[in-house]
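Bear in mind that the values in this text are calculations on the coordinates, not laboratory data. It should be emphasised that the depicted structure is a prediction, and the values quoted were computed from it without experimental measurement. Cβ atoms are built from the backbone, for glycine too; each structure is taken alone.
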Structure I
Amino acid sequence: MSNDSEDDVVFKALANGLRRQMLDALKEKPQTTGMLCERFTKLDRCTVMQHLKVLEEAGLVLARREGRERWNHLNAVPIQAIHDRWISQYAGHAMSVLTALQRELEEPRG
């Protein structure tokens, strides 16, 4: 899969607010699907699993089975790849603009 195709899948997964909330929950600690269902009480188990499938297909969630339980783990690598490609190259420029603005604001007016 090309880089653009991989990014498209990740952006699609991140476009949904509930999926971002699930990733936030997994950022705290790995959780079973049942734990996520308890956390997102407005969703039925099937809907939680559908969202997890989208996240897993995007590589944002890694699932591991332990007996009857499915443990879901956050994988931040695809987010880091997007950051590296789309954000980091602009961050340096933004910081130089802010530094220049700060200097201008701090210069005494005469």
Structure II
Amino acid sequence: MSLKPLSDTERTAARNKATAARAERAEIKARLKDGRVSVAEVIDTAKNVESIGRLRVVELLEALPGIGKVRAAAIMESIGIAPTRRVRGLGVHQRKALIELLESQ
């Protein structure tokens, strides 16, 4: 299946949309690092904001202070979250377990 060729206008619009989405994800990760927003709030926001919903769970965890690649992978494995899972793709029980685990620390 090949994609239809985009016009210059469509390509520019897609590029601008992607840039805005990356900026939103970077902002939410910075707010997590500073403690201005909780993981529960980010997961709740992901239900309504597409760009936040597309944030990988591992990136969300790594944005938290004190959690690096190894600890994020261990947390995800203990809860049963696949390494490639995105925030919007988490199941009800996975969301609940992740929030409870992070709030207990």
Structure III
Amino acid sequence: MIETVIKDFLDGHLSVPSFLEHQGDMPERYVLFEKLGSSKSNYLTSATFAFQSYAESMYEVAKLNEELKQAVESLISLDGIGGVSLNSDYNFTDSQTKKYRYQAVFDIKYY
């Protein structure tokens, strides 16, 4: 399952933990990600993922977003990954919870 491959990789390459869903007591800084959709052509699966970085200030979340983008781009070093492309990234501060957040959207091709 590609989600576990990505989570294991991020947990070894980020300075913060990564999660697939919110849990009861979340740390101050973390990354949350989810698959938005996928398709398959010629035995190569392509999926779009949204990665949300959370931190205590706009400066810290922007730094974490940059760290995250480098880590996700490094997924290409894995044997089962055929391509990694940044779709977009932007400030995505959660106005309801008042938490600083950035979102990076990536297209990932994998076998």
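Which one of I, II, III has Rg/Rh (Cα atoms, Kirkwood Rh), as calculated from the coordinates, equal to 1.21? That value comes from structure I. Here distance in nm of label points 7 Å out along Cα→Cβ at positions 23 and 87 was derived from just one of the structures I, II, III, and that gives 0.9; the source is I.
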